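Below you'll find a set of structures to go through.
Nothing in this text is a laboratory measurement; each read-out follows from the coordinates by a stated rule. Keep in mind that what you see is a predicted model, and the values were worked out from it rather than measured. Cβ atoms are built from the backbone, for glycine too; each structure is taken alone.
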Structure P
Amino acid sequence: MALSLPALSVTAFARAHPFAVGASAATLKAATADCMIQTCVEGRRCDEIDIKRVAVFTTFCFGFTGCWQYYLYNRVMPRLFPNVDAFLVLPVRERLRSAAGLRAVGGQVAIENVLNNALLYFPSFYAVQSLYQGGRAIDGLAKFRERWREDVPAIWSFWVPVQTANFLFSPLWARVPVTAAASLLWTSYVSFSRGCPGPCPQNAPTCCDGVGG
């Protein structure tokens, strides 16, 4: 099916401006996810939304997903796996038969989930959260040490399959927007389980400081 002219225009713009599109998508996604959890799940009215909490998510997702992951996906990984462009122009059936290409996909998934997700994501998030609450970044690292046994399996269970598909099917320019789109669900989970640094509102159906689950 041929793409419509507006769809082609959006795709062309995203190809030409991958960083701007990815960073904007990551930031908008973060604000949407946290506001949705605060209002639809925790039962806050719009005038009760914790703006500082929204700022934590937008700042973190702009920096981590929009900036850092753009650099990782579009600058670092192509250097580590120099044939990735040639692999991605192959028909899907040929990609699935390419042992070298699939090894490269596996390598990218390993970097994303061992380095990026297991070691960087939550420490960075907790550090930003702590700074917005008037604490120190090192306090966020201490929080990660307390919670990594829950956080790391959770992030792997979501992102290993998502990024396997992303690195197998998405061109380089689309990887951050695809990550941002999938991350609407993931960020909603983080907002739900880790968004509040302290006690939840009284009518909230969950313990959103993440201690009690």
Structure Q
Amino acid sequence: MVCGLATFLKNPESSPEPTVVTKEGLGISLSPLAMLQTREFYLLWMVYFIGSGAGLMVISSMNGMAKKSMGEYAYLAVIVLAVGNAAGRVVAGTVSDRIGRKTTVFVITLLQAGCMFLSIPLTQQGQSALWIVLLATMIGFNYGANLCLFPALIKDRYGLPHFGVNYGILFTSWGIGGFVLSRIQQMLKASSGDFRSSFTLAAGLLLVGSVLSLFLRGSKKPCLA
């Protein structure tokens, strides 16, 4: 079905000199090599690594936590996590258009860290199913927000002509973060027997990520060096 629907897609007509014009009226088009020479890219990479990796670390724990409190209804936690994921993309995109990408990334990362700290008591058996559902919703929301904000950040700072490759390079942080932090979560779970250590580590990393996000440029400033 996907392959069939893909046949209806068409490439947009390209102009001879595609440019992106920011709010200040400055056209930008940075190649992947030029992007890799900017400090901003590595800040974005680290914040994305932390945000997505911490999210995936906890998402991988959610099923086990839900089974302790919700039993056969544990699948509901996965459903509301998906709903929160979708909502986070829409809300974060709308908010970032109004208050700026940098501010939104900071708020989302700090909110995600707060959720992790508040969730530490929920790692114990017998916690309220309602709290588990609320936790799943908020974690999904913050995780979805990351997947909305960082493509926009790459577009704002480096332009659209090389957007596909530029974002693809940044997206390596998602894969590496998910692999590394999920692996650490498994090791912590094996050594401690619960998810408390995983949530504590995730919360600490997210606090670091929120601080790093403060060093990002203003939301509409392109990266030229």
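Summary of values
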read-out	value
Mean count of other Cβ atoms within 10 Å over residues 90-97 derived as 10.9 - corresponding label from P, Q	P
Top of P, Q by mean count of other Cβ atoms within 10 Å over residues 50-57, largest first	Q
Label whose coordinates, when helix-only ellipticity at 222 nm (-39500 (n - 2.57) for each DSSP H run of 4 or more, over all residues; to 500) is calculated, return -24500 (choices P, Q)	Q
Value 29, calculated as relative contact order in percent (Cα under 8 Å, 6 or more apart), assigned to which of P, Q	P
